[in-house]
Structures are given as C-alpha cells and as structure tokens.
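Student: Have a look at these structures, which come just after this line.
Coordinate-derived values only; no laboratory data. On a predicted model such as this, the values are computed, not experimentally measured, just so you know. Cβ atoms are built from the backbone, for glycine too; each structure is taken alone.
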Structure I
Amino acid sequence: MKTITLSVTSRTEVQRRALAAFGGKAQGAHLSFDSPELLWKTLTAKRWELLQAMAGNGPLSIREVARRVERDVKAVHSDVHALLDAGVLNKTEKGVEFPYDAVHVDFLLKAA
C-alpha cells in the first residue's frame, strides 16, 4: 500500500528529514504543514472527500472526480486546484491524480 504522511512539523524537523534523505535514508512520501490551522484550512472536509474518491484510482478528469463525489464541477475544480497548489495532488497528461492508497496524519497536540 502506498501511503502519504501529512504532518504538522517545525522547519527544523523538515530540515532534519531532508538531511536524512540526502544521506540515503528513505523518508517515504511526506507533506508537512507549519500549523494545525494550515493543515485544516488546506484539507477541508470536502477535500478529504475528494482524496478518498481519488485514492488508488490513477489519473481522473475533474468532471469524473465531481461525478464520484456528487458535487458541482466548478466547486470540485476549485478544490482540486487548492490541492494541486498544496502539493497533495499531481497533474498528469490524463488528468489529476492522488497517487496514494492511504493517508496517515501525524501531529501532536499539547498544552500551550
């Protein structure tokens, strides 16, 4: 199963992971956000629904994604482009793709 990890991490942690990758240590697919607020702003409930519909299905047209989630094409278009801008989706010659079968979300909430 191909999984992406979404996390809330500091710049220091991102740099540590990058250095480890340059050193030959596999890091897996990982996308980091600066804060929980940014993660939830980017990955709204409707966008999570898109990811679920697209997971493991290869490239799809925006119209097909809209059909699968039973939403307006224009609204799905807007959400798809937000996910493309965030690096969550890939654009291919055949459409847009979420090239993963699963999503792992990893962050720690602690007292202020």
Structure II
Amino acid sequence: MVGKPYRYGGNTPQGFDCSGLVQYSFLRAGIHVPRSTKTQRGKSRKVSISDLARGDLLFFNPEGKYSSHVGIYLGGNRFVHAPSSGKHVRMDTLNDKYWREHLVDARRF
C-alpha cells in the first residue's frame, strides 16, 4: 500500500488514515482488528521495543497527542504508516530522531 494517498477516515486503497491502514492490512492477512487507533491499542497486548516482531503495532504521540498515530513494524527498524493529510503511505525508520522521540508504545495482536 506504500504510495497510496492519505485520507482521514479512509480504510481502502483509495485512501488510508493510520488506523485504517492497520485494519486493512491485518484483514488481508485474515486478522480482524478494531478500526480506531485507541481501540487497536486497547485490544492488543504490550510488547517490549527490544522484542519487536514484524506485524507489531507502533504507537506514537505526534503533537503531544498520546498514541494518536499507529504504524506497522516491518523489521530492521522500519515501519509503514499513513502519516497525515496531503501525504502518502510510506515507510520510515525508528532510527529517525523524530519517530524515536515520539514512540510511546509497541503492541501485538
């Protein structure tokens, strides 16, 4: 889905927001997950950052909003996410200072 547009409330390849991308991606793997970031966080179990595995969810607090953004861990310190309005689904790295400083939680279904 990398390159697909961001769309608030979107959960299809025509446009995704962060939690919609998670829901759509997991559904394609046969796993039903909740729609909202808050519920995805609440229904998953905490894992240590040192124990991350592909498919784990990474929760971030951009602009000081606790766990308001979610991405899917890909391995090798990389994750995929739908960043914000006007942008596209992309891969980023936890080596990036911004993402490292805003990471607040890692969870697993």
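Student: I, II: which one has helix-only ellipticity at 222 nm (-39500 (n - 2.57) for each DSSP H run of 4 or more, over all residues; to 500), as calculated, at -6000?
Tutor: Derived from II, not from the others.
Student: Could you figure out which one of I, II the value 1.00 for FRET efficiency 1/(1 + (r/R0)^6) of positions 47 and 87 (r between Cβ atoms, R0 = 30 Å, to 0.05) was computed from?
Tutor: It must be structure I, since only it matches.
Student: Now for a separate question. Suppose semi-axes √(5λ) of the Cα gyration tensor in Å works out to 27, 17, 11; of I, II, which structure was it derived from?
Tutor: Answer by label: I.
Student: Once FRET efficiency 1/(1 + (r/R0)^6) of positions 23 and 79 (r between Cβ atoms, R0 = 35 Å, to 0.05) is calculated for all of I, II, which comes out largest?
Tutor: Largest value of FRET efficiency 1/(1 + (r/R0)^6) of positions 23 and 79 (r between Cβ atoms, R0 = 35 Å, to 0.05): II.
Student: Which of the displayed structures (I, II) returns the greatest value of relative contact order in percent (Cα under 8 Å, 6 or more apart) on calculation?
Tutor: Largest one: structure I.
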